[in-house]
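Q: Next up: the structures, one after another.
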Structure 1
Amino acid sequence: MKKIIFLFALATTLFSCTDNDDTIINDSVLQKVVFYDNSSNERQWNISNDLLTSITLADGSIAEEFTYDTQNRVILDTKYVDGNVSEVNTITYNTDNTINSINGLPYTFNATTRTYTYSYGSTFTINCVVNEDMLAVDFIRTGTGAGEYHMTYAGGNMASFEKTTSSSTDILKNFHFDGAYGVNPLRNAVLAVARVKSLTDPNFFIDCQASEGMPNGFDKGLTDTNYYNYGMVLGSGNYQIGVEILDSSNNYVDSYSFAAYYYQ
């Protein structure tokens, strides 16, 4: 535990005292982010023109790719399994940039309540309240694939994420922000995708990638009482965020790599 804390304290010193390294990060272009490096859950998010264009696996194979229109709105979300297309979501928009349809199924948006609804002759219905950024706050799906997601926000940051199935909470994360890590470099790149995922796959928000700021940690309630402390280490043209797991008595449990940000 002491070694990890020392590295994280060293990273804070580098950010506050080394102007050249700050410039490398701040004035460069984000190229990719590798989540959960060297694990079975490893994913590489590839960025082009400040937009998330694809997600690849550890072996380089593609898992998902996103196609945009001239207004930088996602119009195709294509998923792959073993190199083969497994799912394609086609999205159309209204003139006010709200979502009009997904795969030809019409979605209605109520601007007063900020709510999307879908309930047209299918095996499922969707009711999704969104915030000012058009990101899911309360998502409820009935019928096929039934489930709920609930998020809370504070100042553009997602403060909590909750997934519920059959009235039982499967996942609950409470994120903490103190401004130590500054602006989230992924924010602009993922917003268009996040707006679509709000209606198709709210699980996309599980790691808080669409927030304005960078969290410094999170805790899980109910069955998991651990605290997950983030720490940043600066490299040459990149920086990495590690996670140190602490129990309710502040004792070290484990650690892992959460995300590595690469610039060019």
Structure 2
Amino acid sequence: MRSIFTVRGTGNERGVFKGMTGAVAKKLDPNAFEFGECIYPATIGRIGSGQGNPPVDLDRCVEIGVQDLARQVKASKYPAGLISYSLGGIVVSRFLERVEAGEWLNDNGSKLQVDFVVNIANPARAPGDSVIPVMNGYGLHSSHGRWPANTVVLELANPNDIICSAARFSPARKIAGALSPFSALEQRKSDPFADLRKIQSEDWWARLTPGRYVEAAIGLGGYLLPNPRTGTTEHTLYSTAPIPGSHLTWTDWAAAEINRRWAR
């Protein structure tokens, strides 16, 4: 038996079996897992607020989520597994960094046990973390630090999703200056395409590397503009589009993998 905790994305509806993380959880063996959810605002300022979610800034929101995960994982009778989506991936990333640092310990002095993590579209994905091969770039928000070596990590990252798969030197990383570019895109404070053009006009290197700006513009478009045929963006297709190399959607593949490895 294991305890599964879901960590939802910005403004997503609460509930273990709701939203993108719920698309995975509801396909898991109920006889092998018990379920809970991380209780945190899931907001970036006003974005995602309302319906009981207070407007909390990104850093404080993540910290609330980290502390709640620590509380629930430590109190669980069983080893934990985590499933996150988007903003929830930052929460999980920061939580695991601090587990590795020994910030929270079990009563016997050992570190908290997290058997596995499934991150979907993690804005803090590190280079090379991916369940599919040849995954370039890393999360638009950051790249996570050291995690517990015995925690199995499954990163589901669409190569065309700029939130989790931005090129290392992508101009999109400069949007909003010192602010998190992930936060800037979520808040939609300004036209990111206009921001991108402004950065390009001030970047002398852009004359020699125009492809970087074309790539960034395509990535921003894929995040902001839904495909008229499917109604999803590159950031929201994980429960409807097949994972490369399989007939299963990304979320169904994740559920099958969790059942195969840990439903025993």
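Rule-based calculations on the coordinates, nothing more; no lab input. What you are looking at is a predicted structure, and each value in this text was computed from that prediction instead of being measured. Cβ atoms are built from the backbone, for glycine too; each structure is taken alone.
Q: Of the structures 1, 2, report the one carrying the highest value of distance in nm of label points 7 Å out along Cα→Cβ at positions 90 and 162. Present the calculation step by step, with values, prior to reporting the outcome.
A: Details: 1: 3.8; 2: 1.7.
With respect to distance in nm of label points 7 Å out along Cα→Cβ at positions 90 and 162, the highest-scoring structure among 1, 2 is 1.
Q: Then there is this: As an exercise: helix-only ellipticity at 222 nm (-39500 (n - 2.57) for each DSSP H run of 4 or more, over all residues; to 500), calculated from one structure in 1, 2, equals -4500. Which structure is it?
A: Attributed to the structure labelled 1.
Q: Given a value of 19.2, 60 for Rg and Dmax of the Cα atoms in Å, calculated from one of 1, 2, which structure does it belong to?
A: Working: 1: 19.2, 60; 2: 18.3, 59.
It traces back to 1.
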